[in-house]
Structure 1
Amino acid sequence: MQDLKVIIYNAEKRATRVKIHIPYEMTKERALIKTIPGKYYHKSQRLWSIPKTKENAERIKNIFNGNYKVENLQQKAYMPQFTLNELGKQCLCDVEQKLILKAYSINTIKMYKSELMSFFKYFENQNYKDLTKDLIEAYLYHVVSKYKIGESKQNVMINAIKFYYEQVLGMPREYYNIQRPKQCRSLPNVLSTSEVLNILNSTENIKHKAILTTIYSAGLRVSELLSLRICDIRSDEGYIFVKGGKGKKDRHTTLSQILLELLRAYYKQYKPAYWLFEGSDGGKYTASSIQKIFRHAQQAAGANPWATPHTLRHSFATHALEYGENLRNIQVMLGHESSKTTEVYTHVIAVNNKKMRNPLDILLNKYNLDADKKNSYEQNGYIRNRNM
């Protein structure tokens with residue numbers, strides 16, 4: 001027991017949190033770290049984390065009273081920088097041209113080019129047209145295992161490679177039916193209604209408040225909020241027009257009367273010219289600015305430290321479902337192509353005795369148990385004493 005020490009891991013320069021390992025036997029230290037605001041336990045890593053601040057640095061020194069050591073987390077391997085040969089550069093140009101002609105988004109073009117640069121470099125001494133499915137999957141295995149690539153990035157790699165062979169080279173789809181990772185079915189992170197309210201009320205700046213309120217109230221992605229024009233607030237018809245959302249699809253979403261009043265007050269003060277939320281130069285507001293606004297609001301509200309602006313969108317959908325909104329309407333407002341995407345929110349609805357009638361309560365009440373039997377059930381914990 002005396003050899004047991006808490007391990008505090010050095011945080012990277014841009015990290016906002018510090019990770020800490022507390023051995024299972026150190027119950028006192030584990031209870032003390034729970035008193036730090038913003039603490040979080042990473043179940044899969046078996047690590048605690050706290051916000052990276054000077055105040056918390058002093059706190060953990062006092063809490064652990066010297067019974068700790070500082071170590072570095074195992075560094076993640078990063079893909080090296082390299083230069084393509086002339087053939088690789090030409091192939092990359094061909095891919096970019098095809099992507100632009102097919103009107104892919106700027107972000108998709110950047111991701112596909114980045115993944116294919118690595119692919120072309122790896123096979124630069126071979127003819128790309130002669131590569132077999134087995135060779136491609138061997139390459140994917142090498143990259144995934146060496147650089148610890150997650151499922152999402154792995155799928156982007158596969159999509160980029162398949163685009164090159166099927167769209168640029170015109171190869172048959174069946175020939176390059178590459179093995180994909182098993183789909184991860186994680187539930188979206190959702191804030192409680194009180195957390196959302198505290199976040200929205202934690203900033204006095206009317207522009208910042210309007211930005212966060214619009215994301216939540218309309219269930220918008222950050223990119224969709226940035227692309228909102230003044231004319232997209234259709235106050236007469238009672239909806240917000242989302243132009244060119246994900247998949248380049250237009251849609252309508254709900255316009256709250258409270259949000260409308262807030263936007264009118266914001267407009268009178270800031271007088272935007274074209275975009276609903278403009279930067280200092282008159283162009284679109286930036287995603288990084290919204291991240292900063294949200295982070296300040298989240299910290300001031302003491303809300304879930306792992307929440308992001310996109311969590312407001314998840315929370316909108318979950319809360320709408322809790323309040324009885326039709327799943328199909330929510331699907332339309334979110335812009336989901338498939339109802340299965342929207343159905344995930346049915347799994348994150350808060351389950352408690354205020355919103356759901358327990359079958360046991362219904363069963364016992366239905367058969368009107370006599371007083372003696374009810375007392376027996378109460379004593380054994382089956383029926384909660386009404387006076388509790």
Structure 2
Amino acid sequence: MDAHINAFGGTQTAPKKRVLFIITQSELGGAQQFILQFIKQAEKDAYDMSVAVGSDGDGSLSRALIEIGIPVFVLSALKRNLNPIYDIQAISQIKKLIQKLQPDTLMLGSSKAGFIGAWAARTCQPRPKVIYRIGGWTFNDPWPAWKKATWRMLEKVSAGWKDIIIVNNAHDLAQAKALGIKPRQNIVLIHNGLNPYKINFLTREESRTQLVLPVSKKIVGVIANFYPAKGLEYLIEAAALIEREDVMWCIIGDGDGRSALKKLIDSLGLIEKVLLVGRKENAAQYLNAFDLFVLPSVKEGFPWAVLEAMAAKLPVIATNVGAVPEIIEDGVNGYVIEPRNSEQIAERVTTLLDNQSRAQEMGIQGHQRILFAFNLETTIRQIEKLL
């Protein structure tokens with residue numbers, strides 16, 4: 001922490017910077033992972049940090065924060081879907097919290113929190129510095145055209161209420177500039193980072209035992225919330241195209257889309273082949289259960305799951321969305337495929353299952369990519385400079 005000379009010639013410690021994070025949902029998705037990682041890795045003596053979460057989600061973020069001594073405030077009116085009544089109440093709740101905590105910086109971590117939080121902050125005196133970190137523009141989600149247009153308008157209008165906007169991939173940065181999404185000061189690109197040695201991976205046997213997976217099968221896996229943007233139906237359709245008795249598919253995660261995915265699995269006769277094992281705390285620790293990792297998303301920002309899979313030295317297949325082409329060099333440290341393409345997923349999965357040496361080499365190359373290109377300490381220091 002910084003120190004400065006006082007009027008009597010001695011030194012005194014600079015006051016801690018007060019930072020209030022606001023996130024819409026309390027489950028550990030990508031935006032929540034960023035908040036948790038930053039809080040764990042930031043200079044402890046430099047900040048007084050607290051987090052406000054909406055009422056949606058399973059509470060896993062809140063539990064993880066409380067475990068490390070971070071104050072958590074639940075905003076009962078802050079919900080993922082647009083609702084004028086709740087949204088007005090959420091603005092009031094956030095404004096009261098800002099007045100209570102008097103943060104120097106308000107760090108907004110999702111689309112809904114970005115709009116509602118910035119609106120609340122602009123009416124406060126003194127007004128905190130507002131930093132909005134977007135993990136992927138929500139207008140790229142597979143929504144109806146009217147909903148996409150609404151979110152484009154909301155992002156453009158509210159950009160002027162924010163001091164800095166952080167994006168985590170080049171595609172989102174280009175979109176912001178093209179659409180005229182312009183904050184007061186600057187819009188910056190900061191990639192996600194990861195420390196592979198901070199993940200306590202279970203062994204192959206331990207992880208398969210805990211997930212109740214057979215030891216003898218080859219397992220194609222993914223970790224994802226059951227959102228439309230994750231494109232999990234294309235993974236399930238790919239499973240139906242690979243008629244091999246030695247292969248099973250495992251999806252770690254949960255969400256509102258569970259019933260639709262289960263119905264698709266049933267209709268394709270894949271009940272014994274595709275397993276929905278539910279949401280798991282510290283899900284990355286189970287990655288050694290998989291032989292390869294597939295992320296079939298139709299929209300992403302900078303997917304933590306891909307970084308974690310590469311940290312586990314798994315060969316990765318991921319769709320050409322968001323930061324994926326910035327992470328994966330196609331054919332070198334993984335495969336980049338087109339979204340909404342079950343046939344291409346099946347083709348690449350078969351290639352890797354049939355060529356163990358190629359799969360192993362891709363896993364090693366992916367691990368090296370994480371070490372040298374997406375270092376967590378670099379990411380944290382870049383964010384701290386903005387604070």
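Where a number appears in this text, it was derived from the coordinates with a stated rule and is not lab data. As the structure is a computational prediction, the values presented were derived from the model and not from experiment. Cβ atoms are built from the backbone, for glycine too; each structure is taken alone.
Ranked by distance in nm of label points 7 Å out along Cα→Cβ at positions 55 and 151, structures 1, 2 are led by 1, which has the greatest value.
Source structure of the calculated read-out (mean projected area of the Cα convex hull in nm², 20.1) within 1, 2: 2. Consider the structures 1, 2: one of them gives 3.2 for distance in nm of label points 7 Å out along Cα→Cβ at positions 63 and 87 as calculated from the coordinates. Say which. It must be structure 2, since only it matches.
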